[in-house]
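Presented below are the structures under discussion, each in the form of structure tokens.
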Structure 1
Amino acid sequence: MIPTTGANLKSFIPKGWKMILETTGDLNKDGLADKVIVIENTDPKNVIANDGLGMNKLNINPRIVLVLFKTTANLYQLGAKNSGFIPSENDAESSCLADPLMQEGGISIEKGLLKISYQYWYSCGSWYVTNKNYTFRFQNQKFELIGYDEDSFHRSSGEMSSTSINFSTHKMSETNGGNEFNEEENKPKTRWTKIKSKDLLSLDYLTNDRIDHFLENIKP
């Protein structure tokens, strides 16, 4: 469905799909402007009725992230593809969840690193807002997950917590005890630990279940 090479971005967007995000930057240190795009299926059958809380209709069309390397021949070459990691606009199991990718998340290229970010914000059912940020580096001929950052905020109490993991240095920091609303209770404390060494996850095969399992098994 997705070609390995193409003259332009449209070459990689199948019929019945649309591009919803695009970012540009050099990911493989060759001085050329690579592209990362997110495409979304437009099948109306995947826009379903919702009888519960939240929106009346839920768009559960799948999304795919594509990494496209620019070549010296002025073409694009498919460098990575993932169809199981990017969340859909809505979630049939969590109808109050806003679009994690488009709410305050997104994709970016910073200093040669690919960053994919999600924000989990609920209009009902939870007071927490959680941001999850994933950092990938092109190495060993694939995009490996080298960093993970998560922060949570309780919209009622103001409580804050965060976790930052560097999979290359095998270090993790966990910060708890922060409070955005109350200075007297705002006493954040950070604890550093050494995580277990594991083979790094590749973007091509990444899913939320694999990440959860990976994070659980690296703890000391």
Structure 2
Amino acid sequence: MPPVLLSWLLDLAPSLLVITVTAFALPPRALFDWHPLLVVSGAMLIIPWAIRALDRDMSWMAQKPRPSKIQWHWILQLIGTVCLSLGATAVFITKTLYEKPHYTTWHGLMGLITVIYAILVSLAGFGIHWKLWPIGRLVNYGIARTIHMYFGLGLVLLVGISTGLGFCSHWFSRQISQWVGEKVVPIVIILFFLISLFPTLRIILQVRRIRFRQPTGKPN
């Protein structure tokens, strides 16, 4: 596949997941419906595009100065993290109201880890951007940026896995079976799980280009 087509596929295919979940969750009939809606929007659209905003090869960002790209990055990252947090809160309140146990599935455990990780990565990003202590004193700014870049890649991987596990849930199986029939549900779940990892592959390509462009000495 040509690189341009591969790039478009990895960028746009996750929109299918957002559209599908939105069709199931809107209009919200219960508090729980906000969970998949907020999580899939934050995980598959907002957070990946927060990182994509820093890509100098992005057509709509290529001519913008770096401070503008960084501003877009942290604004989208903040919105995405808020979406994940609110989505996690919605399901936590729902389980509490119905007296159901918390974090008893891989999806629940990964979701909790992902939300905590997203908050920590976001806070670290703000610290690096405004060079708060210990950035520039105990930790070199360039090294901190490089570490933050890889932790950002880890965040995209975590949200992809968490979202993919969400498609293995009873809620999604019940909803999608009304569209495709029960026999096709396993195929759809596998397909959607794989698509959930597309943002990770896209960001890997972006990180590889950034590392390739950097000099062999200390990172900028």
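Annotations
- Each of 1, 2 could give distance in nm of label points 7 Å out along Cα→Cβ at positions 78 and 158, but the derived value 2.0 comes from 2.
- At a computed -23500 (helix-only ellipticity at 222 nm (-39500 (n - 2.57) for each DSSP H run of 4 or more, over all residues; to 500)), which of 1, 2: 2
- Among 1, 2, which structure scores highest (criterion: mean count of other Cβ atoms within 10 Å over residues 134-141): 1
- When mean count of other Cβ atoms within 10 Å over residues 102-109 is computed for each of 1, 2, the largest belongs to: 1
- Relative contact order in percent (Cα under 8 Å, 6 or more apart) - highest-scoring structure of 1, 2: 2
- Read-out distance in nm of label points 7 Å out along Cα→Cβ at positions 54 and 70, computed value 3.9, structure in 1, 2: 1
Taken together, the values in this text are just the output of simple stated rules run on the coordinates, not laboratory data. Treat the numbers as computed from the prediction; the structure is a model and nothing was measured. Cβ atoms are built from the backbone, for glycine too; each structure is taken alone.
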